[in-house]
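What follows draws every value from the coordinates through simple rules; no lab data is involved. These numbers were taken from a predicted model, which means no experiment stands behind them. Cβ atoms are built from the backbone, for glycine too; each structure is taken alone.
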Structure I
Amino acid sequence: MNWTKITRVENIPPREGRPVRIGNLEIAIFNVNGRFLTIENSCPHRGGPLCDGIISGTAVVCPLHGRHFDLETGMPMRVSEPACLATFPTRVEDGIVLVDLTAGHRVMEDAAA
């Protein structure tokens, strides 16, 4: 895996998300009660910044239109919504959040392959 250091854990408060741009990629890292999860930051519906959404369990609610996405899988919470988001492996080491930006994947793409 190719881990990229992002930020210290205290920079992402519990039940909040933060945006991170690396090159052309913008991700959102969420602190779900001490567990860090990373997805693409742009809602596929209208591009809403998911990092500003409300966390509900392990889902985030888009701040623009209320669509819910599972932070673990990137899948929409309603089956009728076909678009999903890429998720990225995330871990914490010595108080630093690390993300493997090369290992992002979409569940629907994987299932269709």
Structure II
Amino acid sequence: MSDRVLFIGWSTPVRGREERGLEVFNEAMGICGRMQQEGRIEKFDVVLLGPNGELDGYIELHGSAEQLAAVREDDEFQRNTIDASLVVERLRHIEGFTNNEVARQMTLYQESVARVPQNA
């Protein structure tokens, strides 16, 4: 089971580039699908959000730390990221933890909290 996630979020499309934005999105879906079929990631999820002024949608890539590091170095993935940066506002890639890694991260956090004097 994967313990890492790569969150790829975006805001509004750049005006006048909506058609290219759809092409880039479809290319991203193909890349993610191939990576999953090839075992390069465990899975991916796509979410499109309702109007909120901040985030229009995101993709979550699930895998191991090694798998997601390899994804970020992949030329096709990098090209698609560059293409996306030209057609959407506020593109972001955020690495995170999931499943069993959440417990490990919380243990590390609790250990650090224990070393900080607490104000009463």
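Here are a few things to note about the model shown:
- With helix-only ellipticity at 222 nm (-39500 (n - 2.57) for each DSSP H run of 4 or more, over all residues; to 500) derived as -1000, matching label from I, II: I
- Value 13.1, calculated as mean count of other Cβ atoms within 10 Å over residues 20-27, assigned to which of I, II: I
- Which of I, II yields 142 [volume of the Cα convex hull per residue in Å³, calculated]: II
- Per distance in nm of label points 7 Å out along Cα→Cβ at positions 44 and 92, the highest-valued of structures I, II: I
- Origin of the derived value 44 (relative contact order in percent (Cα under 8 Å, 6 or more apart); candidates I, II): II
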